[in-house]
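I've put the structures underneath this note.
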Structure 1
Amino acid sequence: MGIVVVPLFDEKVEAWKAWAKSLSNEKSNEFNDFNKKYGLTRHNAWLAETPGGKVVVALHEGPGADDFLQKVAESNDSFELYFKEKLTEFHGMNFDAPPLPMPVQMI
């Protein structure tokens with residue numbers, strides 16, 4: 001299982017909500033194929049408020065969860081390029097930089 005917590009730019013909240021909704025609607029077939037390709041059986045995201053601002057908490061479950069983002073970062077397939085573009089737009093993620101370590105379970 002992978003959990004990612006990333007800040008969400010204030011000016012991008014409504015655009016992120018629309019994008020998230022599109023992954024369950026008009027882009028659902030592509031999103032489902034994308035998840036199957038990377039061995040994810042569950043891929044959910046929540047919008048959360050923190051004292052530091054809004055964040056997105058994403059959960060990736062399935063046999064491909066541990067290296068999911070690393071594999072997406074290396075891909076040049078069309079949906080993966082689109083997905084990375086959106087993550088960069090909304091969260092400032094840099095897929096050219098080394099990946100950040102995944103959260104470590106403490107309890």
Structure 2
Amino acid sequence: MMLSLFSLLGALGATAAAQISYKKYSMEHGRRSLCLTIVLFGIAPPLTYLAVKGFGVGTVYMSTAITYVLVALAGWRMFGEKPTHRRIVGMGFVLVGILVYGIGL
């Protein structure tokens with residue numbers, strides 16, 4: 001169970017970090033960011049596979065929605081993107097949806 005949890009957290013973290021790294025690459029065109037993006041996107045599928053083995057595809061698939069929130073928060077923090085009211089409300093809906101699914105309501 002712990003391996004599945006760490007795999008899920010790793011897959012979510014790698015996916016979010018890859019998206020952030022790709023955004024950095026698109027802004028600066030640095031090869032380092034592109035290489036990091038490729039490596040991170042390459043790490044995510046095996047970790048996702050291990051997570052699916054432990055939690056099932058429905059839970060893992062629903063959990064991936066958190067990457068939208070992580071990337072939006074990182075964009076705000078790292079790139080100075082202003083969070084709009086609509087984006088904040090959307091992130092709230094994503095978080096509530098994950099919680100509702102996780103609780104099983």
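Looking at structures 1, 2, which one was relative contact order in percent (Cα under 8 Å, 6 or more apart) calculated from, given that it came out as 35?
Value 35 for relative contact order in percent (Cα under 8 Å, 6 or more apart) corresponds to 1 out of 1, 2.
Could you tell me which structure in 1, 2 was used to calculate volume of the Cα convex hull per residue in Å³ as 95?
Going through each structure in turn, the value belongs to 2.
FRET efficiency 1/(1 + (r/R0)^6) of positions 31 and 47 (r between Cβ atoms, R0 = 25 Å, to 0.05) was computed and gave 0.50; which structure, 1, 2, did it come from?
2
Which of the displayed structures (1, 2) returns the greatest value of FRET efficiency 1/(1 + (r/R0)^6) of positions 7 and 63 (r between Cβ atoms, R0 = 35 Å, to 0.05) on calculation?
The structure with the largest value is 2.
Compute mean count of other Cβ atoms within 10 Å over residues 55-62 for each of 1, 2 and report the one that scores greatest.
Of structures 1, 2, the maximum of mean count of other Cβ atoms within 10 Å over residues 55-62 occurs in 1.
Name the one structure among 1, 2 that helix-only ellipticity at 222 nm (-39500 (n - 2.57) for each DSSP H run of 4 or more, over all residues; to 500) of -30000 was derived from.
Label of the originating structure: 2.
Values in this text are rule-based calculations from the coordinates and carry no lab data. What you see is a predicted model; the values in this text were computed from it and never measured. Cβ atoms are built from the backbone, for glycine too; each structure is taken alone.
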